[in-house]
Structures are given as C-alpha cells and as structure tokens.
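Next up, some structures in structure tokens.
Values quoted throughout were computed directly from the atomic coordinates according to the rules given, and no laboratory measurement underlies them. Values in this document were obtained by computation on a predicted structure and should not be read as measured data. Cβ atoms are built from the backbone, for glycine too; each structure is taken alone.
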Structure I
C-alpha cells in the first residue's frame, strides 16, 4: 500500500482565518484575493520553501465545474506534480475553493445583502 501525504494540518491552521475573511468579503475581488492569499500560504507551508509560488499558480474559477485551476508552470514541476498526485492537497484546495465559490455566488445573487457601502 502506498503512503499518501496529508496536508490537512496546514488546512486546519489556515482555514479559520480564510473562512472569516471570505464571510466578510463585500466584493468578488475580496473573495478572489482571500482565496489567493490562502493558497499562497498553504503552498508555502506545504512545500516548506522548496518551491517558489506566484499569485496566479492556483486560480479560483467560480464559473467552472472544477472551481479552481493549477498553473501549467506548477504542473510541469516534478516536485510539485509528485506531491500533488500523491497527497490530499487537491482535496484541501477544493475545500477552500468551495467556500470561496459559495460566497462568490452569494455576492452575485444578492449584491444588496453584502453590507457594501460607498466610501467617500
């Protein structure tokens, strides 16, 4: 039986703050930024600085069934691909994406309920 790596310990650290930021998001841009920051933190923690990551390495795709996309740059990296294929990292990212997409859809359906205020 093959051993699979687990990244839920990193998820458990990052997820509460991420969820709080997403719940307070007033715009779609806020949701996307919260997701991007959480993914950057997750990947840096998971790979312990062995790989460099950019903000668009994992993109939120709320209009798609997959909900997120991993950049070709990362998927072509042997180190990343090995861990991605042999761990629960895709499921962890999917759980973050599900929360972000849920808030995204709520903002789009009910923009009047997002506590948005015009700031002068």
Structure II
C-alpha cells in the first residue's frame, strides 16, 4: 500500500521548513498568511514575544466574495493600513507554505502598494 501525503500535510511540511529561517522581531515582525476554503487570514506577529500585533481577514473586511483574488487584495490593503496605524512599516513575509501565486501574490502586492515593505 502506498502512503500518500495529502496536500495539507505537504503544505504544513513546507511551512515548517520555511519557519526555520523566518523569524519576526519587534523591529521586523512576520506577516503570516493562512488560506481556508472560504476565507483568507493574515497576522503580523512578533515571534520574540509570541504576540500578534495586527490581524485582518476576509471575514472582517465586509466583502461579498470571500475567497478570490479581489478579496485577497482587500485583505492585503487592510493589513497594511492597520500596520501603518501601529507604526509598523517593515515586515518579513511568511507565505505559509503556499505557492507565491494567485491569492497569495495578490495579497502581498496589495500590502506593498499600501505601504508595507518586505
């Protein structure tokens, strides 16, 4: 019997590997992205204190469609605006094991356009 690795387990494995090199500090916190079947979530995290500084998601953005590229752009813009309000301008981007394509890319580009640097 062949032991198949599911897509989710494979993504988690990639994310654990990425997290060995990515660390968020107070000066440069980590922008973490998570995608579910229906929504997209982001957090800006200080890993030294293990504290979430800012969070945004497609659930709180008041969007009609919650899991498409337009929703990802709205969430990217929202997280950047909240971060700027807290005085955060430079972050480390943690794509969460997902490919830098589609929704993840749209979120990152929208956050960059709104003023976050990474």
(request) Taking 44 as the value of percent of Cα pairs over 19 Å apart derived from one of the structures shown (I, II), identify that structure. (result) II
(message) Say we calculate distance in nm of label points 7 Å out along Cα→Cβ at positions 15 and 63 for every structure; which of I, II gives the highest result?
(response) I
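Upon calculation of relative contact order in percent (Cα under 8 Å, 6 or more apart) from the atomic coordinates, which of the structures I, II produces 34?
Values: I: 34; II: 28.
Answer by label: I.
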(request) Assign the value -11500, calculated as helix-only ellipticity at 222 nm (-39500 (n - 2.57) for each DSSP H run of 4 or more, over all residues; to 500), to the correct structure from I, II. (result) II
